[in-house]
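Multiple structures follow.
Rule-based calculations on the coordinates, nothing more; no lab input. As the structure is a prediction and not an experimental result, all values here were calculated from the model. Cβ atoms are built from the backbone, for glycine too; each structure is taken alone.
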Structure 1
Amino acid sequence: MWFDHWVAAILVPVAVWILLSGLDDLFIDFVFFFRKRREFVFPAETELAHAPQRRIAILLPLWHEHAVIEQMLRHNLSVVRYGNYDIFVGVYPNDPLTMEAVKRVECDDARVHSAVCPHDGPTSKGDCLNATYRRMLEYEARHGIDFEILMTHDAEDLIHPESLRLINWFSRDHQMVQIPVLPLATGLDEWTHGLYCDEFAEFQLKDIPVRQQLRGFLPSTGVGTGFERSALEDLRRRHNGKLFDPECLTEDYENGFRMHAAGYHQTFVPIHFQAQQPVATREYFPKQWRAAIRQRSRWIAGIALQGWQHHGWRAPAWQRYWFWRDRKGLVGNLISPLANVLFFYWLVCCGAAAEHIPWRFAALMPASLWPMCLIATWISLLQAGVRMHLSARVYGWRFAAGVPLRVVWGNIINCAATAEAVRQFLAARVRRKELAWRKTEHVYPGAPVHIHTRPRLGEVLVRLRLVSMTELEDALRLKAPGQRLGEYLTAIHRITQENLEQALSSQAGQPVEAWTAEFSDSRFPAGGNRNSESLLPEHSHHPSSPV
């Protein structure tokens, strides 16, 4: 029949491409499983606690994020175990709801600073980050300080409590430090979000460590990335004063390549677990296929198409291999759904042949193609097994059992996203315009406290710069047995009642108004304070132990 002739005609190029791409993936698998890796040495808790804290600025670009940004800021301010940092939040003047949400947090916490762009938005993420950076420069000049590390995050991020301490530690020897990024777990019926879980687990556990092991450039993921300030300033001078490329849809990937090309040291902090949770930036990714296509089309357009446009293949030979891996999806994503259809057609035909139903396709197919198809099929099944193994390490085997089905669903989504990316790119080229920032709609976990443990009050007081570490250690040593830390510090007039309310608000991740409304004076004896019984009591600590 005509369909068999059509299948025979297209099977050869499809099989050749899948085999070529599969052998490439097989090489990465071989390095991951069989090549000896240099052991990554994590610092001990005491080392992290006593490392000098360099001043960190977190840059946060926003557009229409009023639904999530206030909760994001309050939660992360309450859990991050680091004292010497500020958050600069980039907003647009024509986004008043987001501006108001940021202002509410700014009024409660001196570490948050609004950075209003000088023009309406949206422009691009890189442009918003550049405006935010300029606001940081103004803050430095006004207060006579210098930030030594710059970090980037997004409005939906759950920052891990240890994230900044790890970046502070490893930035002593590296000019770019990347903390892992992992989607939050969702139900088995969430195929689209589950696909993100599978892909990020594979990318963070296998691809990035192998890439680093083979000395490839480390692409930033855009969140949880710490940059040495002096290195970024050098890149800014090399690129016409622009810290982030405002014309690039994936300015994070671009800066990762620029860092490596300039000879700076990069490192990826491998995924490890604390209290059965991975030390990583966590977030929800799109759960609907349209939103996923929108987000992935931006990634593909920025990394593969704009990267090709800006850099071509101009790089050392070994780095061109990583360009190939980052761009091969332009072909592979479009072919994968077709390969799935051909594979299922082959299974149907095999079943028909077993029932002695004539199958003309077998006669049309060249004999030399059979081994190629079998090898390509074997490699594809092996890759699905590797992804299951890596997904199970983060999300468990029950979740990982759905990988084969999510692979097929992912092929459809990636095909549509690639087609959309190519359409956007070509349309922009024809109109001689830059690609627009197509922002993803974000959601924030309703109850993220089950992921990150709340800090103790003393730790919050130090982070808010209301007391010094020495004063905290003295207070823990001198207060009466059973006396709360807040009671003692207010009794000796080291902090005010307003300071205590601010610290308790930050500890709970709630506005000061909400805290004082929930814990009114009637809940406490006269002269008492509002330190809720639900919060962890302070205990005496040895000065060398974590507070």
Structure 2
Amino acid sequence: MIQKKGLSILQEKDTLVASIDIGTNSTHLLIAEINLDLKTFSIKFTDKSTTRLGEKDEEGNLTEESIQRVLNTLKRFKDYCESNGVNQIVTAATSAVREAPNGRDFINRVRSDIGIKIELVSGSEEARLIYLGVLSGTALDDESYVIIDIGGGSTELILADKKDAIALTSSRVGAVRLKNDFLDSESISEERSNFLRTFIQGSLEPAVGKIKRRLQKGKTVSMIATSGTAISLGNLILSDLGQPKQKMHGYKFRKESLKIVLDKLIKMPSSEIKKIPSLSERRAEIIIPGALILNTSMNMLDFNELTISERALREGLVVDWMLRKGIIKNEFNIQSNIRKTTIVHQARKFGVDKERTEKVTNIAFQIYDQTKNIFHSDNDSKAKEFLWAACQLYTCGKYVNISSYHKHSWYLIQNCELLGYSQSETNIIASVVRYHRKNLPKKRHDSWQSMNSKEEKTLVLEMSLILRLAASLDQRPENLISSIKIKLQKNILLIELLPFKSSHDLLLERWNLELCSKVIKEQKNLELKVV
């Protein structure tokens, strides 16, 4: 353990915790900043090295070459942690070390040579940590989920919901293992690919059987895929579909798209696969066996679509540490406020004025509640959730520059980590902020082109109009407006501003609100009258 001298790490407001995942294919480092007030964490730094610990000798032992690669990597990771004030390092070694006869010797060697204590986790414990990692970055609905993590030496299948893991499984079939055992030629024949599908199916049958037995009848089930294999395949599918590059976290793709990419890869010689820009040379070597595992899993479990999660074991180690330290009480705490805490964290990060934000949010919600069927027809309050997030972050661009801060806010929201929100939902929040002032959307705007549907564009226009009105009333540090009243008389929108005290002069607020009349006329064909 690395600990700051003379100070308990839990006495500090923010604590840096590093997690190290020693896998079959790669060794990963993640440094997380734990916010003890919000009881959440943000990722500050990540690094990885393709150490290929799964390359073993004829007796199944870890080779000296692969051990040395990991030792060099761990020494570099530890030096980085010590140089950057990391308080705690937690580690996990998975299938490669689990199965090797000299796995314990390797662990002891790391402890004596590097000074890092490695926790050797079982297959089911690895699956549990993956589940915790996914929970920390994805807002799960009230349904069941099958989570798949394709590693180098094993594949974990987890049946879970937002409250608990229902089934934890680990199968001894992974991308590196298949490559080492069955693939040694320049290209894969149809006969060999069929053999691999059959082998994968046989290897996964016990896990899939357990998952199916524990599924509740009539309950909706969705699939989530983690790991480098899933992310790499998502990028390949994105490119194949001709879609613009985007974050993979929350990206959805269909099984047909996966099959098309897989069929193309199988027909390509390995030398050509290595030339694909989105694949590293090491990833290119194992992308086909990884894709075969994913495709076969989707077939066996009858899934036609999945969602990618960029969070998995490394983040799960951080969550597990927080659970053991009592920072969070149980897994459900992670889910219960994941969207709220990530928005609050980003607002704090960019120095947003909390009191003024609360004032604008209150006004925006009053406008929202009184303009149903006038400005919007949001029946399930989903748009109101996006409006809340936009209200919290609409001034974050002032962190960059006050001039055109709405554009800076759009950029920051697009590129920061909003946990629990998909890429399309992040686009919506960013675009509501982008169009709350100045000009309305134009076709050439990147922010407008990022909208996936007419419904999303309508939502952005409606919620940005509400935010525009609310923000126009934020003209002073103190809050002079107790409430507002809105009425529609024919084509005239009457807005009455009620001050806390009759002596309060709201001339400035009225003047700024009246500046919104042009946009109201253009969007809703209504005349604005402020009284």
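Taking distance in nm of label points 7 Å out along Cα→Cβ at positions 343 and 415 for each of 1, 2, which is largest?
When distance in nm of label points 7 Å out along Cα→Cβ at positions 343 and 415 is computed for each of 1, 2, structure 2 gives the biggest number.
For which of the structures 1, 2 does the calculation of Kirkwood radius over Cα pairs in Å, for residues 295-462 alone return 17.9? List each step's numbers first, then the result.
Working: 1: 20.5; 2: 17.9.
Label of the originating structure: 2.
Of the structures labelled 1, 2, one was used to calculate semi-axes √(5λ) of the Cα gyration tensor in Å, for residues 207-270 alone, giving 20, 13, 10. Name it. Provide the component values of the computation, followed by the final result.
On the way: 1: 20, 13, 10; 2: 27, 16, 11.
The value was obtained from structure 1.
Computing relative contact order in percent (Cα under 8 Å, 6 or more apart) gives 20 for which of 1, 2?
Details: 1: 20; 2: 12.
Attributed to the structure labelled 1.
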